[in-house]
Structure I
Amino acid sequence: MFYRHLLIILSVCLASYGECDSGAHKKGEGITIPDIYLRAVIEDSLNKARGEAITAAEMATLTRLEAPNSRVRDLTGIEYATELTVLNLGDVFINGNRINSNEISDISPLSGLVKLTELYIHRNQIWDISSLSNLTELEKLDVSANFHISDISPLSGMTKLRTLYLYTNEISDLSPLSDLTNLRWLSLSNNLIWDISDLASLTELRGLALNINAVSDISHLSGMIYMERLNIWDCDIVDLSPLVENAGLRGEKDFIDVRDNPLSETSLNTHIPTLRERGVRVRLDN
């Protein structure tokens, strides 16, 4: 009876081991990349023939992957590219138009690519960017024109970011950006923003785009003394005095676009002439 029980226990253990092992990729075993277009891009990057097995070890040799406008929908398999530093799944510029045939919605396979410093996933169908929260080495991130991103809290720990594109989404709360003090360029155009007070700490900004939002109070821009380009057209701005108070706005390298705002007479007749006298290029008319 003792031996019979021992055999049963050994059988269960071996069966459990087999189940656990069956899901792992053995050394040299090909991984699964179900999206034929993503697979083709990876095959080309690895100089592989079509249909040839791709191993996890080979995926880990990739440091850069360019797949803009490539009809990619499913990112499964890209999680093995753990050495990637640059990944482009965005658009291309053709005949004056930005085009992206990628239709990516689930970006969870990117969650472990912690060595990424540049990520371009604009003009896709992404709603949820929570999978990006661990990518704290990012210096450039473009998630613009996904149309439905509203929660940007996963970006709050990306303190190395220098360039961030968030335009054409549904963002209203900017508080997750307040600690990203290394930012040099920030695009927030065409969102649902009215309060920009959380941007006051971003004093190293060189460029800021806030156009096509419901912003009216720009007092928090007065301390951004390194600003060189400011797009605030088509907002609800009446008072431009914070820009006059910004001592860094002077010289021909500085450009401000204030078109399509309900500017006060004082802004039109005093603030804009003052800025222009300091050499700032101010665009007022279409």
Structure II
Amino acid sequence: MEQANIDGISLEYETRGSGDPVVFIHGAHMGDTYRPLMAEPALKDYRFIGYHRRGYAGSGRPDGPLSVSEHAADCLALLRNLDAAPGHVVGHSSGAVIGIQLALDAPDAVRSLTLLEPALLDVPSGGALIEALGAAVPMYESGDRAGAVDSFLREVCGKDYRRSVETRLPGAMEQAAADADAFFTGEFPAIAEWLFAKEDAARITQPVLSVLGANTDAAIGLPTYSEIHERVLEWFPNAKPFVLPGAAHLLQVENPHDMAEGLATFLANN
């Protein structure tokens, strides 16, 4: 991977292909979840940019917790550094929240927004999911980093999540344990503190693709992400739905082929 050093911030990134730029903002714990998508032939005509947010893998470590706005500013700086703005922004889970904030803070830098099950947890069943996810915190605080990561991912992705991770992202679990500080001391509280209302969504007029895994609700035993999907379609003025078959919350890892096909169709129309 390459390094971009921007105003004292170091971000590790890689690109593939040429054409209109597409940047992927990863979610919690695993910074390489863009790679199965990047490798798909359906996206070969795009300049696909994947990067590790601060605190992950070879990117710089922040001095303290980062807000959602600061993560969005990092992505914007990278896009401008790579002469990739405006770009199509794809965000997964907490990365989708960062993508939303980027569209609010720098609308001219975002051509379209693809939201892969964004962490908009202020929905009826969101509290139950947050409570389940919170069980990982005392494990982390006791020093069991690997156990905390596994506990969190089992709750948000389903108990069988490791099957696709170990097949398509070898070494990801070990790296996630090494990067656990970035999530538990910074990202988790930042997402909890982030405020987003219907009036904010109305300001985002770019085309939006809302992606829901067909298996997510069954995998986690809660309708949280279906509720989020419905909210995105209701709140964002130019949102369209895409239900990804054969996938739960690790959408682009579990079914990269169909995810790439759906994304390519959306991008071609926008």
Structure III
Amino acid sequence: MSVPDLKVTIYFVPPRFQTTHPTGKNMLLIRNLTYWFILSTSLILLFPFMLLALPVQGGAHKMAQIWVRILNWSLKHIIGLKYRLIGAKNIPDRPSIICAKHQSGWETLALQEIFPPQVYVAKRELFKIPFFGWGLKLVKTIGIDRSNSREASKQLMEQGMARKNEGYWITIFPEGTRLPPGEKGRYKLGGARMAKMFEMDIVPVSLNSGEFWPKNAFLKHPGTITVVINPVIPHGSGTEAELMAECEKRIETQQPLIEGKGPFAAKNKKTTASLS
């Protein structure tokens, strides 16, 4: 008795087709629903362990890192959203101030994988979000009141010094908020002020995450995000204004070179005032 030949055909679906064809859109939705399910359930399941780890120095932060690794794995293997890193050799061997471009929520996850243990500067309203906001407080996120600039500056310096003394890196988004690809906001002096006061160097970071993960969008799209670690700016190489001007220059010089790769790339670049 002969066995009939089995013919297997493998179809490759190009990335553009994945998001434009009805079948591709359905699959993208399913992948994103899976990602959001993993995000929410893993956060709820790990939160009690974060509480239990509080008595251990850095324990809650280590538990949070497990959650971050789960999400980064999910983005890569479920959504198909990867990244390439340029300039890894520029990462210094001592805690520094990371000043990064901010286009989406992606960098709040990926930078924790790229750099040593760090704390973020974030708006205090995020602390009110159940589980997520509570987790931010447990990992010692620097929360500031953006409605009161004087109070925000005081909070930044006081909490920042405490985190620096604990050995953490500090990540801040100098434009203050997420902006769509191609747009540039005012670079605020908070990062440079911390660099001078804490004697920590500045690491400028360029990226194009918003081209695949738009602001406030439910759907994240497959592709490859580019992250550029620019050369370090020594904290003693200028005034606060000069440090931030140099940081802005290094970040924005790289942006046109890495943008225009994703489905949500900017068609026309917009710019606001550069420095405040």
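What follows draws every value from the coordinates through simple rules; no lab data is involved. What you are looking at is a predicted structure, and each value in this text was computed from that prediction instead of being measured. Cβ atoms are built from the backbone, for glycine too; each structure is taken alone.
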If distance in nm of label points 7 Å out along Cα→Cβ at positions 90 and 242 is computed to be 2.0, which of I, II, III is the source?
III
For the read-out semi-axes √(5λ) of the Cα gyration tensor in Å, a value of 24, 22, 19 was computed from one structure; give its label from I, II, III.
II
